[in-house]
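Below are structures written as structure tokens.
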Structure P
Amino acid sequence: MNRTGEVAVGILTSLGVQVLKAVVSTIRVAVLFALCSSVSTVSQASSPTVVGAEEQLDLSRLVSVYRNEQSDLSPGIALELYLQDRFTQPEAAQQSPTNFGLTTDEVWLAFDFSTPEQLSDRFFLEVGHASLDEVHLYLLKDDELVSDQRSGDLLPFSERPVSHRNHVFPLPLSASSQYLVFVSVRSEGTLTVPLTLWQGDSLWRNDHYAYATLGLYYGLLVALLVYNLFLFFSLRDVLYLTYVGFIACLAIGQAGLSGLTGHFLWPDTPWLVHLSPTGGVAAAGVFGALFVQRFLAGTPARLKLGWFMPCMSVAYGLTFLTAAVGFYDMAAIAVNLLSMVFAAAALMMGAVSLWRKEPGARFFVLAWVSFLLGVLVIALHNVGILPSNGFTTNALMIGSAMEMLLLSLALADRTRELETTNRQLWQNQQVLERQANHDVLTGLANRKLLQDRLTGAEARARRSGESFALVVVDLNKFKEINDTLGHAAGDEVLISVSNKLKALPRSSDTVARIGGDEFVLLLEGVQKGKGMDRLIANLSRIGDMPVILENGGEVRVGLSIGVAIYPDDTNEVDRLFSLADADMYRDKQVQGATPEGDPIFAECSGSAQRSTR
């Protein structure tokens, strides 16, 4: 009996264990079913959004968020966390609930909604930040997964669900249904996830304005790039080439941020698309720092900061290399910090240049004010302080467009002021050269210029076999005029005779004053004969012409003339001077001393007679 009881107890125990297992299993199935079915329950309790009434619906304040600091979650685990209320709703005071700044966390966003009985045939979900690395979309309908799609700049562009610069997913929706959307995002750069639900063709209509704005921006950049490149080829000033490098790299960085590098430049090279936002801005900083250093010229040195901009250029270069070798998150943080410091330093140096009235400083300061504001806004947006909107997400593009336009004006202003300065220097140089090569009183060539012209005439005569004449002219009565009427009258005589001598030969000939009352004419392509006799006769008539003085008096000075011809008289230039000078003294001796009845004395006596009347 005891044995039979023990067997019965064992059987009952075994049956009890099996029943208990069955009960536990049933409870687990019931719980799982309850969890799964609670999607609709939760949705009903929270009055899910009904989509379809609006062509464009901003989801940024309608989503709930979960930040995963561990390894990637699976959709099943994300669903369990969502059902356990582990996803948080955005606070009313939170300006941008989907802007998470610089973070390497995996972020999950969830949005539950229902559809009406009448529904459009096409819906698209847009994640409006092109530089995100990995974007996954999971669409659940009545607790069943109906769509699993991937995007991100680490994928070839051809593998995206929709050919678009941003991450766009088509949603296969049907009428009168309950849906739950999960979007998981991970990125080494700025992680901002602006979500918009588009109906029908509204996304493409909106793209018209977006692409028009981008076209205007890049059209401006290309125009400035080509213009300054031509200026570099024309002027050979490295400053313009540095500016071209700055524009080109900044354009690539902006193209990366706006999704154009993947769409148009490198659709099949994901690593270049991934590198372009941070790498492009870092490369632009390399050229930008060098541009500031060269544009401001001596200002950094006066502030004892001549080392600063070259160091900034090196820091930007290291940041670019950091991003290129794979440490993209570190490079993204560094480029934001460097850009704020760089823009502030450039603005400060520009303000000093403006205070010192340096060429182009006013436009330079305005340019860097624009860029600094753009950098400040985008940096504060990237770290999650400022919300995501059309201005904050495009602040760098707006600021850089204004900066590059104003910098181009600064270059033009600087070039204009430098040209004005160079023109003044050239004019001063011309004045100095004229003073060095011309007689101050008469404006005729001096001995130095005459010697240069004589050397040139000799070289031409040797090549061509032609001759040239050296004519020496001396004023006979100049000393008497100075002693009798004063030096002012003597200067008037010298100027009058000089003007008459200048009008006598051809424009290619040279008339020089080499002493107090001694003049020299260098006449190329002449020979002895009637031509020289006519010239000597004309010179003699100049000496006989009266010179009208400022006091109304008249004087006649008379000229002594000596001529020597190369190579007829000699083929040595120094001896040519001696021969012409000797011929002039012979002519002076032939004319003899001034007689008592000379007009100069008659003029003096005439003045006396007029004074007694």
Structure Q
Amino acid sequence: MEDKQKIRRFIEGAGSGGKGGGQAPTEDPDTLRSKAKAAVLAALCEGPIQGFPAAFTADQIRQRIFLNDTALVGQDGLANFEDVEISFVNGTQDQQALAGFNDIRIEQAVGTKVTKDIGIVSATTTSSQLDRLYVRMGVASLFEVEEEGDVTGASVKFNIQIITANGTVIADREERIKGKSRGPYDVEYEFALSGNGPWTVKVERITKDPKDLKVNNDLYFKAIVGIIEDTLRYPNTALLGFKVSAEYFDTVPAISAELLGMLVQVPTVYDAASNSYSGVWDGSFKTEYNNNPVWVFYDLLTNPRYGCGDFIDAENIDIYSLLPIAKYCDELVPNGYGGTEKRFTFNAYVNNRGEAYEVLNSLAASFRGMIYYARGLIVATQDRPSSAVKQFSLSNVIVETNDQGEVVKPAFVYEGTGLKARKTVALVSWNDKDDRYRGKIEYVEDRAGVERYGYRELEVRAMGCTSQGQAQRVGRWALLTNMNETETVTFKVAAEGFFLMPGEIIEIKDPYKAFEEDRDNVPARKYRVIALNEDDQLMTVLASSYDENKYSVVDDSTLLSSEITSIAGLTVTPAVNGGSIVLRTT
């Protein structure tokens, strides 16, 4: 026991001599911070676009600009990044170049360690058209540990030479990085170029290489950045440029922005403020921002730069068939949370090349429509409540008979979908505007159908949909159409058939279908015309059954809040997810 106490007293008394009587080593604060800035020019989309709302303040605009999915300014008004420069143009034909982005930067990574032992490290520019050059040098860390253990700053000297293609030295400069940094530190050196390119950059270390771990001043030749001083306006392209300190990012950050999109043509009788159409339309248009899918469709159909305008003249489009469709899209319906919203809106990028007909039909599907060509015009139609335009019965259709006058084929030929084709659950793909427009799947269920046919999925892509309520309506319409409109009918007519158009509603009185003895009281069944085929002065009509009661069910969007925990004495388990809930008794 005494020996242990002696050892303890010996340890406690050790170090009484020397520096400061055993004072702990100190470390100087870091004095170096990277001076490099990330400068990115992002082409957002075709222009012109509306951009940011005119009434927005600078902070509100920055709340809608994101670097790596982080807003420049948070909802609390505090900046997430300091010293950020932002420039924006909305993509007009005569727009000017963005200030600070009127040159071309060509960056070449080098990433080579420069040592005294190895000698000169060289890199040659890939372009011969450069006007200026930046040489980016850096250290992994820069500090020195003294004999007493104190950590102080250090320095490293090096030489940079710029040589033309003819071998002429146009720059020969000695530089030094001095200070203290525990982490990486980069710095760029600018050089004006002359003579013929390409140019060769040579870097040579002057300071001796460190011999041990006490000195940390490893030098790296990071990159060369060539500058071409050429003013590029990028007409008809919406641009967003930003400059931000490189200390926030390891690589060039991804930039995104939430803004109002393309300026499109809309009828002059439309008022955006009141979302209404007034007066008689004379067919003239005005240009403004609008997300009605019908006018987005018309823009893609007529624009000569990115649409079909080089191949389709506006005179070849039935614009008057578009107006009632657009009005139906703009009608306000329940949004599922106690408010209202437009029945259909379109908010999306069309950024993939495709066959014109396929792209246009995909866009038409966003307003529950389709397109066809008839009488020299491109016509659009839509699945919406409509009145019958014509009635057919045995008296005005063609009945096939043999030479003896016997009926060889029914006047109306029916065909139904198989039971296995009935879908009971719709999985609707959409983009959530409240979650940075990330893709979501909305679950829509026909519970009566599930009980009868079982669980059968139908995958639906709601193109341009950014509303959960709209996604629900898309899913409900798909299920109701699939479950209730299960029959097609084919028949032939003479002159009456030449006045029919796809999408129109017709009525059929077929006593053999109704099994009615009194043919004067045969009920009329409604069908929607799908296709028409002319052959030998006869028109073959293909139509599908039409459920006129489905629309009120489709538009009755009722979504349950995720905060709901119980309903009428039942506990929600798990929490409500969109329109889908699971209940168990308490």
Structure R
Amino acid sequence: MEYDVVTVGAGPAGLSAAIRVKQLALKKGQEISVCVIDKGAEVGAHILSGNVFEPRALNELFPNWETMENPPPMDTKAGDDEFLVLTSNRKSISIPHLLHPTQLDNDGNYIISLSVMCKWLAEQAEELGVEIYPGFAADEVLYDDKSGAVLGVATKDVGIAKSGENKDSFERGVELRGKQTLFAEGCRGSCSEDIMTKFDLRSGKDVQTYGLGVKEVWTVPEGQFKEGFIQHTLGWPLQDGPMSKTFGGSFLYHQKPNLVLLGMVVGLDYENPYISPYKEFQRWKHHPEISKHIEGGECISYGARTLNEGGWHAIPKLTFPGGSLVGCSAGFLNAVKIKGSHTAMKSGMLAAEAIFPEISKAAAAAEEAGESFQYQNIEIPEYETNLRKSWIADELKEVRNTHAAFHNGVLAGMTHTAMSCFITGGIEPWTLKNSVADSAKTGLAKDFEEIDYPRPDGVLSFDLLTNLQRSGTYHDDDQPAHLRIKPECAHVPLGQSMQKYAGPESRFCPAQVYEYTDADEHGNRKLVINAQNCLHCKACSIKTPSEYIKWTVPEGGGGPAYSVM
């Protein structure tokens, strides 16, 4: 199947790019074909975010969105804003609003479900003529044999048994070819990572660093609901003092009609191999400043996802022959704002605006030449040039050193962040670099004490497998495992991960995918990979020792089934 533009991923970046291409084509009176595929069973099924939504990019994409007949799902305006430092499991200090960084100002923002927002964006795209195919997982990047340019993607074959034999339901994957292919898979997308390696797009850039976000959605009694309320915290339980080097914090938002969205983000550059981000999140909910918001309520959804936290210095080269990286495939999260949806959307729009003149010219030439027309998939560097002149760059440069500053402790990080936000605006004459992958920052188990986490009470806190059911996660058991130990790393799980680091993957995975069996009579243990539990968070491809897991896509439609995330 051939299109002018193929977009991989129906998130905010991919859908915004598709919409912008069709808007430009409509304005010029041209017929430009655009296709969007997504591995989720439906649009939004794999989308998870906080989310306090900044409408800056939406204002540009749909200037009249407030008066549209079918307006976007943004009915909760940001209201009271609270920032707390939790000093213990019972106490806290409130930071006055005057001392908040301006990046935390949420005036004019909205509390939303990003998965619902993406469904709305998909509706707008389809009305413009974009073809959207959920349930189709991009499994392979197609390259030109001669030039090496990207020609498109091939979706995954379905109906293959664990044994490798074809089942009765076998169907060959489909090749989707485009003059330009936009990769909008989100953080650590498998095709995007392959492209970065093939074209060496990270050359000269900082090593990317990541966070793992775990989130729940609760319904609460009417008397506890505070429309538009926003709370962020630092401190307990992740940081036990001003010198703690564990990066992370929490969020809690009240969204109409009676929802509380709450979660925790933990930087995956943490040292202590005994940390469990999921269990840290569960015990955090028992702090009085948190529990009062959800007591008497009901948890209705759970999920997790990794996010790029390296900032401006870790953004790879964005273009290559035949395509571009947009959104979180590249990494435009503003770590201080704790927002990336608006920058993701803007990046997709900028990519669309850069490729459209070339696509438009090619479409006109094809119409004139007919079947004899041969298009060469070229690189369009104007996208990156324009992005580096945009407000995305302005915003990310201001906080370019933030995450790295926390490597010297939470006090140093907060001090540097305050200086950047209030004084230097990111133009400080130094750059804090990151040259070490998160997987290499894990400390040896012998240097740390095992953490004795409290047992979940089943009311405010839950065991992981109980919560996993709330994610709607499903994979066909009879298919080849999509979580694969790299052949060159076959010795790592038992020879390094378990022996040196006490098997941290059994704790950082938010879906209990990785388990080590007890030793048998000969003292041997085994690593068990429960791939059917996978939330597609991608943490295992980041934090396992030597990054021994290669994350590949399962059959399309598998994974979580988020609806309000």
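With helix-only ellipticity at 222 nm (-39500 (n - 2.57) for each DSSP H run of 4 or more, over all residues; to 500) derived from the coordinates and found to be -6500, which of P, Q, R does the value describe? Matching structure: R. Taking mean count of other Cβ atoms within 10 Å over residues 103-110 as the criterion, the highest value among P, Q, R goes to P.
For the read-out P(r) over Cα pairs in 20 Å bins from 0, in percent, a value of 21, 57, 21, 1 was computed from one structure; give its label from P, Q, R. Working shown, then result.
Details: P: 15, 27, 16, 15, 13, 9, 3, 1, 1, 0; Q: 14, 33, 26, 18, 7, 2, 0; R: 21, 57, 21, 1.
Label of the source structure: R.
State the single structure among P, Q, R that was used to calculate semi-axes √(5λ) of the Cα gyration tensor in Å, for residues 279-430 alone, giving 41, 23, 12. Structure R accounts for this read-out. Given a value of 17.0, 50 for Rg and Dmax of the Cα atoms in Å, for residues 63-126 alone, point me to the structure among P, Q, R it was derived from. For Rg and Dmax of the Cα atoms in Å, for residues 63-126 alone, the value 17.0, 50 is produced by structure R.
All of the numbers you see were taken from the coordinates with simple rules; none came from a lab. Everything numeric here is computed off the predicted structure, so don't read it as measured data. Cβ atoms are built from the backbone, for glycine too; each structure is taken alone.
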